[in-house]
Structure P
């Protein structure tokens, strides 16, 4: 079967005459997910999953929506099948986090090594680094988790979303390790760049 980079083009090809009705549904589900309405996204995408099981763009959004709704067992199954079929590594961090939630840390480690071997784009690698660091911290290896983050996380002038997430993760781990000055510095950088990011204001106030 032909591989499509664009999920709407793929759905148009698969749905045929029904594409005129199917594509707006996928667009609505994608918008709901982007807006943080994950429950709506899951509800909206389900009919497409049932009708067009071979549409990998639909399956990817379905897996992401399952994950965002805390349905990790189902998400893992869908996302692993998506990754196997498409050979895309974009969702490996979510798969890693599903295994982390089950405390299957060996599988998290294995997937982190796999990410390192394939070298996907920076955002995907960053998300994998966050999951792996959290996995290490949960096992009591906070210093190892900090080393994993410190060697790659740098202050930059125009951070992207994944940079902000890395900063937050590092600040959190620094605080948990008792490195209050370092934690405050990273939370301050976050506050300066993205004052509405997560609970950064509360975290910074607690350290003041």
Structure Q
């Protein structure tokens, strides 16, 4: 499958790109700094571009079968990175007839707020990552209002552990989400390319 990865230079994006290539997908990565994308492996097609530039996103989306977004930021300042880039992706996908969008947001977005524990729910989310999650909420709303076949993936706190292959998936109700490895998140994301089980849903995944 021809897939575009947004955020391929991030910690999760690198794992996502590597695993997508391992599974035989034809991968395109959009990156501001192409040399930062898998410099040891030239199999992915790398396009220089910024997810906040609508024309660059459109050029990257053209000809794809699906888009995977693992965009992240280390900043805690107010941002529109997630919502703006996602609007660009949605517009480009609509224009080019690309249907499947699989996007990571995170635990604490939307109705997954309040499902981690006291420290995260009462201190980290409202004070440390408040600005980021305000924009992730806008990002989720943009995706939900689109006409795409979308899956919003809300992972628990990400770790660099090896994949376990077993985790819990929550779509609501009472649960506590603690941690999940990037490897398991990536495996789940790639499965959504061809599985319709979670289309138009927002699964939380956690051990």
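Quick notes on this structure:
- Taking mean projected area of the Cα convex hull in nm², for residues 5-84 alone as the measure, the highest value among P, Q is held by Q.
- Structure responsible for 1.7, with distance in nm of label points 7 Å out along Cα→Cβ at positions 21 and 61 calculated and labels P, Q on offer: P
- Here helix-only ellipticity at 222 nm (-39500 (n - 2.57) for each DSSP H run of 4 or more, over all residues; to 500) was derived from just one of the structures P, Q, and that gives -23500; the source is P.
- Computed 10 for relative contact order in percent (Cα under 8 Å, 6 or more apart) - originating structure among P, Q: P
- When distance in nm of label points 7 Å out along Cα→Cβ at positions 101 and 173 is worked out for each of P, Q, structure Q gives the greatest result.
- P(r) over Cα pairs in 5 Å bins from 0, in percent from the coordinates reads 1, 7, 14, 15, 17, 15, 13, 8, 5, 3, 1, 0, 0; which among P, Q: P
- Mean projected area of the Cα convex hull in nm², for residues 93-148 alone from the coordinates reads 3.4; which among P, Q: P
Where a number appears in this text, it was derived from the coordinates with a stated rule and is not lab data. Since the model is a prediction, treat every value here as computed from it, not as a measurement. Cβ atoms are built from the backbone, for glycine too; each structure is taken alone.
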